[in-house]
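J.: What follows are several structures.
Please treat every number below as a calculation from the coordinates, not as lab data. These numbers were taken from a predicted model, which means no experiment stands behind them. Cβ atoms are built from the backbone, for glycine too; each structure is taken alone.
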Structure P
Amino acid sequence: MDQTEVPVLDALARYHARGELGFTPPGHKQARGADPPVRKELGDAVFQSDVLAFGGLDDRRATDRVLERAEQLMAEAVHAAHTFFSTCGSSLSVKAAMLSVAGPHETLLIGRDAHKSVVSGLILSGVRPVWVEPQWDDGRALAHAPSPEAFEAAFADHPDARGALVTSPTPYGSCADLTRIAEICHRRGRPLIVDEAWGAHLPFCAELPTWAMDAGADVCVTSIHKMGSGLEQGSVFHLQGDLIDPAVLGSRAGLLGTTSPSVLIYAGLDGWRRQMALHGQELLRGALRLAGAVRKEIEDIEGLHVDGLAEYVDSGLAADLDPLPVVIDLAALGITGYGAADWLRQHHRIDVHLADHRRISTQLTHADDESTTAALLAALRDLSAHAPDLRPAPRVAVPRPGELRLEQTCLPRDAYFGPFEDVAGERAAGRVVAEMLTPYPPGIPAALPGERLTEPVLHYLRTGVAAGMYLPDAADAALGTVRVLREE
């Protein structure tokens, strides 16, 4: 196929050239009906490209196969057998993948460092999770993807498992040994799903970690808006092999997806694929060179340390590292990532991606250059100089690895939809939680429906909230009360 083609963008150009007059949604009718202040702020181009996917961009029967050809081009660009576009983010894509592998009450092996969208998939589907323990760096209080040996042991204990799901890269750039995990799955005739939301760029540069399809995964979910040039909510999921029927995967996505997809998001996905197919190696190599220089300069700033190969790969906790999420450890400054993130936004208008009890992540992409990184470095030097203003930092009581893991007493679905009550946070230990308690970002639940709460985990969350942690999924984000299953 011709990778210079962009079927969605070309169809939009034809739509505008024909001067089509729609008596269909969207109701703003090519910006004519939009509120003038909104038009001024967003620009008319946004509205003019907001057309129906079928009955606008293409005819009502999709005769021109616009979306189909765009997906085929993406599949060819990354050497997948099939590609599906999603305008509902990877949160939809990973659910569709899960529902294609396991059904209600069937078992799926899942790394316990999974994103909350995976837990949402469990709640919707009734799939029974068998949690596979991450590899834990106790000294840094940081989880890495589960090892192949952990998946091997989980299959041995649960031979009825329908497949496995692993997150790689993690939001910290840590990569799993996907090749070995895929081999473990395939020896049993079981598929491997990889939540590679942070790895959309990986197929396009040989200097980056191996991406999931090349490692043998059956389904790979990627968020184009995270490390790529797509718009927010733009996601694709890829399929290869014969363990999952592409028609089933497409059908499961249809169950969850919208019947009114955004052509703007489709256009972003289509344009990103062409950009990477034609220029990806050059752009990403430039980003890697820039990241290498930035990492060295940050390392020279007093009190800052950049996590790298030594901490992740050389320690045996990760198989590889994506260096573009520049993860900065603030422990030597004696401040929290929460405080640092707020200070950088307030004083330098710098937004960091991720903040936890001792780190921030300053994500770089091919869109960055020396001007953006110079502003970042200046802000970080100023942060170091003003660290005393942020001390004493509130202490976050991160549990030891053995204390982090909670007993799963029932299916997440049963707990979520079961009878519940709200109890005072200090009385919630020993109760079965009926909601997700998720520090965000990165969005990995510390407790999920059906797990029995313990005091160490509750203390961690309470001290985290006091230090600036955000719990958007909790009924009471301040954790004054916790939603738990009602006891008879």
Structure Q
Amino acid sequence: MLENIEDGTAAATRLAGGAPLHSTLDVADPADWLALDAGVREVAWHRPQFLPEWEHSAPLPADVTQLSESRLALALCHRDGRTRQEAVRRSVRYPALLPLVVVRCADWVGPVREQARQLLCKALNVGSGLDLAPLILRVGRRDRGDFGVDALSQILRQASYEQLAVLFADPDRIVRRFAYQLAIEGRLLHPAELARAAAGDQDTVVQDLCATAALTTLRDEDLHESVLPPLLSARNPRVRSAGVTALRRAGRSKQAEPFLSDRSALVRACARYVVREQGGDPAVWYREWCTAPDDPELPPGAVIGLAECGNRTDAGLLRPLLAHPVAVVRARAVAGLRALDCADAKQMRPLLDDPAAQVVRETTTALLPSAKELPTDWLLERTSSERPRHVRVGAFRLLDAHGGIVALRAAVGLLQDPDVKLRTWAAQSVQRWHPSPDGQRGDAEVGELLDQGRHLFSEHVLRRRKWEAGVGS
């Protein structure tokens, strides 16, 4: 595989020496053809006064009519447009060079481009189109590259499902999008197949495309069992949300209730919509779930769901969950109280020592608006290297939000921390530090702290910081 232009240049040198095309690059990989095309001209682009190495060792003759397949590949990528144009004309003898003809269809020289397009139209059929589709679609992203994509679309509209299925598994998501679009337009896929594709593909465009196409069939009662289950069980929340929303149209709104506690906010919102449309009140469901603060089976999605559709009076149900035995429930309870604007700093403080990092992260975020109200010595104690990393990170975030000398003291104290990322964040905090407007000017400690971090500043910037703080000369 040719991974970059340098590899393409090396491949060009081997081809100039007569190496066979198939042993020089992976002819099935579009990236190899594009790397070769760029590599042939790499020196000419950046140092036009020099010729590429291969032109020194084995220059192309003025007449390209008798060139071998390997040498004609170089002519198809040559820096001279007239050479490329003649090479396109002569490439009819070598079908293996058709990928380079595809590249020339987007050439910046008009005559080369027109010659290549004529040849491509003659050579393109369903079989060659399937082989060339990844390359044509990649070239199609370039200026003047739309011709090949249009020609490919016309040809592959004649393809059968079995033929197009080869492209459904292509690693390039652009190829998969293209293939599924053609299959949907041609009605080649059963709705159940579309639902499975939406649930299984990693690309969000393919997911939306296939899910939408599958759901258009829901008017047929016989298809409900084959279409909805794959969508509702999909790992991707976009696909699950499409399935949940479709439950209403399918007359199965009752099945949306379990999704009120889904881990995805998008799916929960869609489930609430469906439940409300059938006359239900999602908040009632959430309150019932959250009335057992010690239930180990309590869904974490129900906790944050209550905050998403409840009111401030529901904070009374969320506060007991701060002591729930399951960490993710505690984290969602903190997030829920913050969403309801009911995060009490005094009540949240103990959670900064929680053994679960996700709980500490949520607690830190909830306490940031109250950072100046927290005892600084208590926070500084939690930046000690003896504390767990997530506790040190949370305490430092709060100290940094406090500002002033407190933030500088905390950041300088972490410049020697054993954790690389924490040291980096501390150094960045020192570099962007400025004295707060309400801070005491002339504080000698500020000068000492800045001197400890002097390796982070130029002499000019260090003097400027000290002057701002009223210390030093």
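J.: Upon calculation of FRET efficiency 1/(1 + (r/R0)^6) of positions 88 and 248 (r between Cβ atoms, R0 = 35 Å, to 0.05) from the atomic coordinates, which of the structures P, Q produces 0.05?
T.: Of the structures listed, the value fits Q.
J.: Also: Could you figure out which one of P, Q the value 1.14 for Rg/Rh (Cα atoms, Kirkwood Rh) was computed from?
T.: That value comes from structure Q.
J.: Ranked on Cα Rg over 2.2 N^0.38 Å, for residues 176-319 alone, which label among P, Q comes first with the largest value?
T.: Checked P, Q; max of Cα Rg over 2.2 N^0.38 Å, for residues 176-319 alone sits with P.
J.: One of P, Q was used to compute relative contact order in percent (Cα under 8 Å, 6 or more apart), and the answer was 14. Which one was it?
T.: Derived from P, not from the others.
J.: To continue, here is another question. For the read-out P(r) over Cα pairs in 5 Å bins from 0, in percent, for residues 240-463 alone, a value of 1, 6, 10, 12, 12, 13, 14, 13, 11, 7, 2, 0 was computed from one structure; give its label from P, Q.
T.: It must be structure P, since only it matches.
J.: If you work out mean count of other Cβ atoms within 10 Å over residues 328-335 for P, Q, which one comes out largest?
T.: Q
J.: Continuing with the same structure: Which of P, Q yields -11500 for helix-only ellipticity at 222 nm (-39500 (n - 2.57) for each DSSP H run of 4 or more, over all residues; to 500), as computed?
T.: Going label by label, the one that fits is P.
J.: Here is a further query. Looking just at Cα Rg over 2.2 N^0.38 Å, for residues 264-359 alone, which of the labels P, Q belongs to the structure with the highest value?
T.: By Cα Rg over 2.2 N^0.38 Å, for residues 264-359 alone, the leading structure of P, Q is P.
J.: Here FRET efficiency 1/(1 + (r/R0)^6) of positions 304 and 432 (r between Cβ atoms, R0 = 35 Å, to 0.05) has been calculated and equals 0.60, so which of P, Q was it run on?
T.: Computed on structure Q.
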